[in-house]
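Novice: I've put the structures underneath this note.
Please treat every number below as a calculation from the coordinates, not as lab data. The shown structure was predicted, so the numbers you read here are calculated from the model rather than taken from an experiment. Cβ atoms are built from the backbone, for glycine too; each structure is taken alone.
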Structure P
Amino acid sequence: MNNETIRQEVQALHDYTIAMRRTMHSLAEIANEEFDTRAAIEKELKEDGIPFTELQGTSLYAEIDAGRPGPFIALRTDMDALPMPESENNLKQKRVVRSRTPDRTCHACGHDAHMAMCLAACKALAKHKEELTGKIGIIFESGEECGAGYPIVAEYLKDYRFDAVWSIHVYAGIPSGKLCVHEGPRMAGGNIVDITFHGRGGHGSRPDQAVNPVFCAASYLNNLAVAFANQIDANQTVTLGITGIIGGTVSNVIPDDARVIGSFRFFDTKEGEKACRIKKEVAEHTAAMYHCTVEYGPMSDLVGVPVINNPDLARLAEQGIAELAPEAVTDWEPWYASESYARYLQKWPGVQCQLGIRNDAKGTGAPHHNTCFDVDEDVLDLGVLATLKYVAAVQEHYGR
């Protein structure tokens, strides 16, 4: 696929891409419940003649085989929405589409746009299959927000040897019409804070006859902040994002338990592992001080790695996209959100493209995971263009 063909296909697919984004947005199903979303994807793949396999849960794997020697490229997209309400308006105006269950679920992170761009690219690639070489795998990953889908996908793909992988994440931090495929760290690694301190409940009038886990939880936060300030490498950043203390609901009843939740984010995996260790050491010692015990949530020991773009493929993507849209390519500071796509880049060389969607005139600049979050649909063409050019550039590179 040469540059002119890519331009023509992107233009021809404009209405389709927007329609698919709106379809996916309206479905808005949370992790492991993306059944209607998967059915909608399967319908499109069938129409394009692309064979697919349903994986355990709701993930999908599809493949376009050109039947000629060439690289094995993977395109990966995520599927799930978030369990949160969606406002009727974005930051500026009424939305063009809402979730069918706006009081409970919505695509407040952009996965609807990711699926739409991926499906549009697949349609173009299937149409031009005779011009391709090698194979193109397409991964539709469920449950990205909670990490539920990747282990299933990874197990299915454990013997696959991709030469290059690709993913797009829309980003409200970057202006619309710009994208970043720069080498190196692009999104942060993370670790979940989910700690329950078990005490012994009692009457609020006699705290001496109870073991109050609320004081333990509050003290833990102070102790953890001091430990971070004095033990985390001053040349590294590990954010301390505590989002809640849950313990007790009545003013005169001391509860049995108090729970602390939140997360850490980092770009150095070793420092992230240290932060995870500090988290648990401080919890154990604080609990002992207050005669409490500690229980950790199921994901407490999982240290997520940062998204790190392969230098060679990032430069290849940057140069290729610049041929078609030189004004779009930009460098941007890394984003502190986390993504399971980091695990793919641990296993195979690849690139994450961060696509800007911030358009103040349209009101699409709300942060991710916010009730006002919205996507500037005019940038979707750029995402499809970048995807097709990446495939073309990798195939040309491997054909030399």
Structure Q
Amino acid sequence: MKLMWFHLMPYTELPDDFREKHQSVWVDIHPELFDPERAHEMYNEFMDELEFASEMGFDAICVNEHHNNGYGLMPSPNLIASSLARRTRDTALCVMGNSLALYNPPVRVAEEFAMIDCISGGRLIAGFPVGSPMDTCYAYGQNPSLLRDRYHEAHDMVIRAWTEDAPFAFNGRFNQQRYVNIWPRPVQKPHPPVWVPGGGSIETWQWCAAMDYVYCYLSYYGYKAGRRTMLGFWDEMDKLGKDRNPFRAGFLQFVGVAETREEALKLYREPAEYFYGRCLHVSPKFASPPGYMTEATIRAKVESQVAAAAGKAIQRANLATEFEHILDEGYVIVGTPDEVAEKLREIAKEFNLGNLMMLLQFGNMSKDLAQYNTELFAKQVMPQLKDLWEDEWEHLAWPQQMDAAKRVAPRDIGATRLADAAE
């Protein structure tokens, strides 16, 4: 089992009356709410938390891309990943990911991912999301009916840029480029493993199966809401004649661990209520632009998480966002290490999961609490999960790092400063 530490980088100081005075956390959130000096502290604390997760032995640390919002402060996950590539040693770097249809030209993704792969010594996992409707259609102005066509063409261009052994011309519907010849080129051959986050689209399942890419369901609403999607994914794999290698699938779950259940309930109430009450306050007008959802997905009656969040925003007066409801619905798993390990093991077996991503920092959680949660999980939960699928299946989509002896060690900035001062 691969256990991965995921960070959304939420803005942690949205006001208490945010829902009442602001219609959406995404797209048209008011600039007056953003304090750059506080964001300076947030970014550095968030990066400390990611580096701490690496030190605690998580198999990967994960970042993602969003725009125009207070839900996640990472319009460029590549900037964060490049720093992590320099400051960490062995942990895989999962950039989940770059929204391919937004890049002009898409070879920018091929170049920047290749840089991260080189800096890290072959530790990159390349995530290729289509992107949320808020990010792609409203923040970046893409036509929703053409979004997937742009995405697939951009994907093909990036893969060719990584793998062709000579400069080539690319003449697509949306991208024309006489000379595609990226420098640098990735360490991993033929290219870094590709993972695709999705929300339940039938076509995404089929495409991941055809390309042997890892399908990842990044669930806002936990394992109960995610059950239909994950079991549907494996049903589709069976229809396509694919094996049930659990490393084909990834899933995201919010988790809060403490020494006792009573302590856990006390510690994680406020961060959970902050996240579900403010960070997911999405206006319905941004949730489902015509043409964004595919016909097959509509026919399958699969609801996107964004639409679910917007629907809950409408029902807010009648829908509990209080902690009790969050726990009852399985949005966040909270408890002692043994309780959390038992539940996650149960989910992993039911969903046939080889890649489990945890949000151990969420909402307005402090750095101290995030590190407490991370360390307790690493020391007391992780050992109870690592043996799942051991020696049963091969992970064909995990980074192939350079030999450790050949990789440059992270520079100890503190020690270097002390040495410089001594001189």
Structure R
Amino acid sequence: MKLGINALGRIGKLTLWHHVGRKYFSEIVVNTGREIGRGLADLAASIERDSSYGRLGNYLYGFKGGRMIENLNEIEGTMTINGVPVKILRESRNPKDIKWKENGVRVVVDTTGVFNDPTADADTRSGALRGHLAAGAEKAILSAPFKIKQQGLNMPADAVTTVMGINAEDYIPSKHNLISAASCTTTCLSYMMKPLLDQIGAENFLSASMVTVHAATSSQKVLDSLPKTGATDLRKNRSILNNIILTTTGAAKALRLVIPEMKEIGFIAESVRIPTSTGSLIVLVVNLQDDLDNPIKRERINSIYREFAKTSPYLQYSDEQNVSSDIIGTPFAAAIIEGTETHTRTATIRVNLTKIKGVSCLHENVLHVPITQAVIYGWYDNELGSYTNMLAERTVSIAEQMV
């Protein structure tokens, strides 16, 4: 089976790295939609080197790694990477015009970050994710959360959001042709929440919140620039080299698609961008209704993650003292729990029932409720180690179910 990759941005390039190493697909067809530099040699140079992860050969084979790209054919647009045939399409940027069918591609991973609306028609002038299906692909996998632009429209029946190892079974091969692999933050967050929900019970969660301390992305500015017409967030145009920048994340919304129990829990998600190239951290805070005689303590929280990590290939638990660079490139680590920094505090909160509308108080006006607040830290490599590898796992699992 052949794999199609649309675009060679950060996730597209690293997706290519993963699959030329894994060699599940017999050939990879990459659509850039335009000429790169002065030709195929310049594209090969961009593929083979990376400022965050070094050279492709070293990534694949360590100190024995050498040049991985050979047999460049400018006319045919072909090359061989680590022995895997790779064809480059440079003609069309609109998904419906990409020659997937002519090249025998059945599965496409769209990493543009542009075509995120599953309701958009294939003939949409600016292009649409559904255009890949019109161009001959059978499955289109999105490396971002779905975003429905028109209010009032529901998620199409043939679209689904999944995180490998969390709700992969929600994907039905005969039904779903558009599959979102959520985001790097949602993937990490789902592995931080799922073990707690399974062991403590969603009914005991009063509220939850998270902040992701997130590495820079290619959408941010190297130096200050003027905002676009109508822009409302002026911080997006400030230099990521010099600033900690407050921004937003759609992780809370996407998490409800992956873990339905979250719909019943009050949840807030925020994001802070920092001047690093990759390696991010989620600080998760949960408030649990508890028992004063046997409160939830730090060791119980950590033991939940330790046990989950024994059966899940995608969650890691660490008792070490890590910094962000330590987790860069860690394979298939959706989340790495920093157990040394787990904290809990149990206390009784006072609820004045007279302030709750619709509640009549017969005797006591104040209710005392034991609450445990837990703070949990989870690392994730938002590019290669965590997200791209998890995306590739999802891609292969979908391909394995195709006949």
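Novice: Quick check: 22.2 is what I get for mean count of other Cβ atoms within 10 Å over residues 174-181, calculated from one of P, Q, R. Which structure matches? If you can, show how the numbers build up before the last one.
Specialist: Numbers: P: 22.2; Q: 13.5; R: 19.4.
It traces back to P.
Novice: From P, Q, R, which structure was FRET efficiency 1/(1 + (r/R0)^6) of positions 214 and 334 (r between Cβ atoms, R0 = 30 Å, to 0.05) = 1.00 calculated on?
Specialist: Structure of origin is R.
Novice: Moving on to the next point. Looking just at distance in nm of label points 7 Å out along Cα→Cβ at positions 38 and 278, which of the labels P, Q, R belongs to the structure with the highest value?
Specialist: Working: P: 4.1; Q: 0.7; R: 2.9.
Sorting by distance in nm of label points 7 Å out along Cα→Cβ at positions 38 and 278 in descending order puts P first.
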